[in-house]
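Next come the structures, one after another.
The numbers here are math on the coordinates, done by the rules we state, and not lab data. From a predicted model like this one, the values you see are computed outputs, not experimental measurements. Cβ atoms are built from the backbone, for glycine too; each structure is taken alone.
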Structure I
Amino acid sequence: MRRRISSDIRWSKFIFLVIGLGLIFGLVNLLMKDNFNQDSIIVILVFLPICVILYFLFDQARTVEFDNKFMYVTGKTGEEKVALKDVYKIKLTMTEINNRSMWKIGYYDQKKTAKTVRILPRLFHKHFNEFKNLAQAANKKVKIPNWSHSFDFDQ
């Protein structure tokens, strides 16, 4: 039976879509006025690209599930099935969302190319610890550092 370890954060892209559309509407309203405020336009032009970038980042989010032998990475392009013995790293990163840390899982695909996926573990679920234990049992060389620091460039 598959158990999901990643939170579903893909829906958050719609928040940034709504904010971005509101910023565009505000920009059009400001430009239609005869005497418009340049400071407001500058603020909108700064936050609009940030909304666009965040929209595309959340749109690329992937779901990670596992069973006793495999990890399943599902995204917009389809599903990838990875043997737990091919997981070589499960690393805590310094990125936090809602006081929960993101983790980076490194694995080898079928062509033995190193790939990574970042996840935000589900809240109040113990499946992530079970996943780490199964990955460590399948691959004794898997690295699972539970710490990170600002000079750690492998984020």
Structure II
Amino acid sequence: MIPPEKLIDGAMRTLRERVLPDVGSSFARGQAYAVIDVLNNLRDRVEIKRAFAEADALAASQALDGVAAALREAGDASAAATLEAAVAEAASGSPEARAEALRRSVIDALAALPDHPEAAREPARNALRGYLVSQAIRDVAPLKPSMLSEISRGEASETSPGEA
């Protein structure tokens, strides 16, 4: 089986080397570059990468542990135990399944913050904030440089997609 990344690389190469040289209109060239741009950014997201899922699951688990500790310290042992049980339940399965389950727990923890003792809110918020910031960075890191200027002009840049 050919890996999806290789198929996408081949499609981008075909568009760059075979299709674009024969496209006369700027508009059509811009559209072709838009497709290359989408494929370039989709390339590393076709399969959820195990390393990204593992990093996400670990970060979410650590954040939720921080929330549980804040709840326990503020005297809300029941809510802490519920959260710890959700983290423990998510510990089995593939990295992708763990990350998804823990993300749902993060959402639940965020939604439940107003219901918890005031003493737990700020430490819990900080634990969740740390996770969300690192998650945003993990989401943006695999993106390739934009081809918006090429798309608007219908021209190629010095760096072809997939080479950046």
Practice task
Could you figure out which one of I, II the value 34 for relative contact order in percent (Cα under 8 Å, 6 or more apart) was computed from?
Solution key: II
Handout entry: For 14.4 (mean count of other Cβ atoms within 10 Å over residues 50-57, calculated) the corresponding structure among I, II
Key = I
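For which of I, II does distance in nm of label points 7 Å out along Cα→Cβ at positions 10 and 66, calculated from the coordinates, equal 4.5?
Details: I: 2.1; II: 4.5.
Derived from II, not from the others.
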Fill in the blank from the handout: Re helix-only ellipticity at 222 nm (-39500 (n - 2.57) for each DSSP H run of 4 or more, over all residues; to 500): value -12000 computed from one entry in I, II; matching entry is structure I
Handout entry: Computed 2.5 for distance in nm of label points 7 Å out along Cα→Cβ at positions 18 and 122 - originating structure among I, II
Key = I
